[in-house]
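*Asks:* Below you'll find the structures, each written out as structure tokens.
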Structure 1
Amino acid sequence: MKILRGKDVDHYSVIVEVINERFVLIADGDRRKFDRAKKKNVNHLELQDFISPEITRSLEEAGRVTNGKLRFAIAKFLEQQVID
């Protein structure tokens, strides 16, 4: 998803946990690592229609994801946007 408000405006991150209907935890594997995910209001995010199977599988199996996988998922999404 794309960040619309805050110091990371126009950057992309991955939702790694849903806290409640209003807040989520986001990480990008670079500036914001999985272990220090940022709490963000969903109203400050532009959700994208993309779910990474690698991230989903890793979270289901281990309950965590590597920062490399987060960076890969974001790069894959951005590459797909350029092609489309």
Structure 2
Amino acid sequence: MHSGIFDSELWKILYQNVVDRSDKIDVLYSAPERHLIELPDKKIIGAKIEKMEKSFNVRDRNDVVLALSGFENNNTMIQDYF
């Protein structure tokens, strides 16, 4: 049962889909992206992130997904962009 826009139901569904996959996806929390790693042909192949005060280059196998949280709980952004 979906109880409204602020209940994070979409996140729960997406999270469960990731957990249920046979080929696992690495999910990093509290790891700000500092910049994308790009080839000369403009293909994005990874990202430079920070985790526990250290910088890491993370390379993708297929795709890079950046997930930014907080939009669903930001009334100003909801008004501006919906």
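Computed from the coordinates by the stated procedures, all read-outs in this text should not be read as laboratory data. Treat the numbers as computed from the prediction; the structure is a model and nothing was measured.
*Asks:* As an exercise: Rg and Dmax of the Cα atoms in Å, calculated from one structure in 1, 2, equals 12.1, 34. Which structure is it?
*Replies:* This value belongs to structure 1.
*Asks:* Match the computed value -10500 of helix-only ellipticity at 222 nm (-39500 (n - 2.57) for each DSSP H run of 4 or more, over all residues; to 500) to one of the structures 1, 2, and report its label.
*Replies:* Source structure: 1.
*Asks:* Ranked by relative contact order in percent (Cα under 8 Å, 6 or more apart), which of 1, 2 sits at the highest value?
*Replies:* 1
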